[in-house]
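Next up: the structures, one after another.
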Structure I
Amino acid sequence: MPEPRIRILELGERKAVFVLENVNPSIANALRRTLLGGIPKLAIHEVHFLKGRVKDSRGNEFEAVAPLYDEIIAHRMAMIPLPHDPTMKPWKECETDDVTKAGDECVVVYYVEKAGPGIVWSRDLRPINRPSDFAPVDPDIPIVKLAKGQGIMAYAYAVVGYGRDHAKWQATHGVGYKYYPVIEVDQGKCDLCGDCVQACPRKILKIEGERLVVTDEKSCILCDACVEACGRGAISVRGDETRFIFRFETDGSMTAAQALRYALKELIEGFDKLRKEASLR
């Protein structure tokens, strides 16, 4: 089999569509799983809440209490996408289990302080040991709604982890693939009745002159509707088990191109490690 390769079909800031060629289904699934769980990502890991009656930075007094449990607020903060910094160490490689004692290479510290009435947004999380470009990727994610007299003051500690350990570290979403469609038409059997053209839900079959042609093979969903509609056996559809169409999106913590590079790097390193360990036995 020729060397594996990737052919990009669509590449946006947060979305990628590409064809993975010259591999078998096990390799395609390994890439899918790596995209989901093998990419390093920054996410809030611990939140320390200040309690009691406190004053904000403007001198206004309020009760540091919210209508939701602290655990729920912390979970919502953890799921907010943060910009990934490739220079940071994964949390498991840091020398301490205490986020308050970890260095800047291991932890990004955020501070939130807001009094009600009003909504605490993701933009209210301000990085205090890093520049402002470490602010949450999407500023308009609601965290909790505060009533008059309520407020929140908290320190949130973000560390780098992997999606295989928790969903908060999952940088990609909607990761999926399908076999590359192969549609074959026997023009000798085709009587140009047009039944298959009408049956196709993706409208990728067309009669041009004296021929039935496929206008966009990769858009086929392998449903076989055209095969069932054809009474002469003039059309066949199958999936190529050496080519796969991949799609995925990111949460904005990194670009789609960065996510794909991370996944390929992780996959190659994993295969190299397996090869070396197997050769020692």
Structure II
Amino acid sequence: MIKSKQWKIISAIFLTAAFIISIKAMHNQKTLSKWFTSISKKTARTGMLQAHDKQGLPIVFQWYRTSLQSSDFSEITKTVSAVGIEAYVSVETQFLKQHPEAVSQDENFKSFEPLFKDGLEYVDWNLVENQERENLRQIFEMDVASLSAEIKESLPKDYYFFVLARDKTTSNVLGFIQFAIAPYYGFGDVKVITIAVAPAAQNRGLGKLLISSVFKIIPNIKRLFLSTRPTNVIAIGAYQAWGFIPDAHPIQDPHWKAIQDHWVYFEYQVKQTNILQKTAKSLKEHSCHC
């Protein structure tokens, strides 16, 4: 069973990936409860969509609504672990190269301290990547069922939506996205937690299709919000091209205190742009006959 100290480290990594909540999400409790409680009534537990990538190849998008307390949560994260690890290990390593102070400031990177003890010029970046892969492996392969009752009770009650992009022929996972809705979000607010595309499947438009899928799954969306590392220039460029703008008033996620200087924050206002809604129209309902 995972102990409290070990869970603190794992949850620090996991919940940092959950990123930042905008101050505009903090409305009165009555409104927040209405949005949160409507989700289970207005969304299905699972479903499938289909579209074509930029190469014209058919892609199936399999999605699930779950929670940290659900038995399928760990199964889903293990399924996407290989893609998530490879997508994020380079992002986090690049961040550390430009922000080595994070090793002493951020609990996520405490295990890296021995690798940085002799100064930046002596860092073995292959070892850093290996350590980051191990950290990410702990996130994606965490077995919630193994947690103690005390830890389970402290877990956020948020709804999580996973969308897996699969090759229609091979069923291989090419990418995935994870959305969340928490009890205290403003009506229509959805958080983008994780978006990842396998290196071999990039430049096929899968990222835009994945992030657009939320509009086919969750009704009445008003705003998406997310954050990423300031060194992740490829992701920042993509978000801006998809209609995201800087979120001027981010606040800390109540589950985890992130270091503000180590993140940049964006929001997508439905009333201001329809780029993703247009892309969502290319996603069609799909029935599996397998």
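Derivation of every value follows stated rules applied to the coordinates shown; laboratory data play no part. The structure presented is a predicted model; accordingly, all values stated were derived computationally and were not measured. Cβ atoms are built from the backbone, for glycine too; each structure is taken alone.
For structures I, II, which has the highest computed value of FRET efficiency 1/(1 + (r/R0)^6) of positions 48 and 96 (r between Cβ atoms, R0 = 41 Å, to 0.05)? Intermediate values should be presented prior to the final figure.
Values: I: 1.00; II: 0.60.
By FRET efficiency 1/(1 + (r/R0)^6) of positions 48 and 96 (r between Cβ atoms, R0 = 41 Å, to 0.05), the leading structure of I, II is I.
Taking Kirkwood radius over Cα pairs in Å as the criterion, the top-ranked structure out of I, II is I, with the highest value. Calculating distance in nm of label points 7 Å out along Cα→Cβ at positions 80 and 160 for structures I, II picks out I as the one with the greatest value.
The value -6000 for helix-only ellipticity at 222 nm (-39500 (n - 2.57) for each DSSP H run of 4 or more, over all residues; to 500) was derived from one model only; which of I, II is it? List each step's numbers first, then the result.
On the way: I: -6000; II: -11000.
Working through the options, I get structure I.
Structures I, II were shown, and distance in nm of label points 7 Å out along Cα→Cβ at positions 184 and 216 at 3.4 was computed from II.
Here distance in nm of label points 7 Å out along Cα→Cβ at positions 240 and 264 has been calculated and equals 0.7, so which of I, II was it run on?
Working: I: 1.8; II: 0.7.
Source structure for this number: II.
For the set I, II, ranking by mean count of other Cβ atoms within 10 Å over residues 224-231 places II highest. Once Rg/Rh (Cα atoms, Kirkwood Rh), for residues 128-207 alone is evaluated on every structure in I, II, the highest one turns out to be I.
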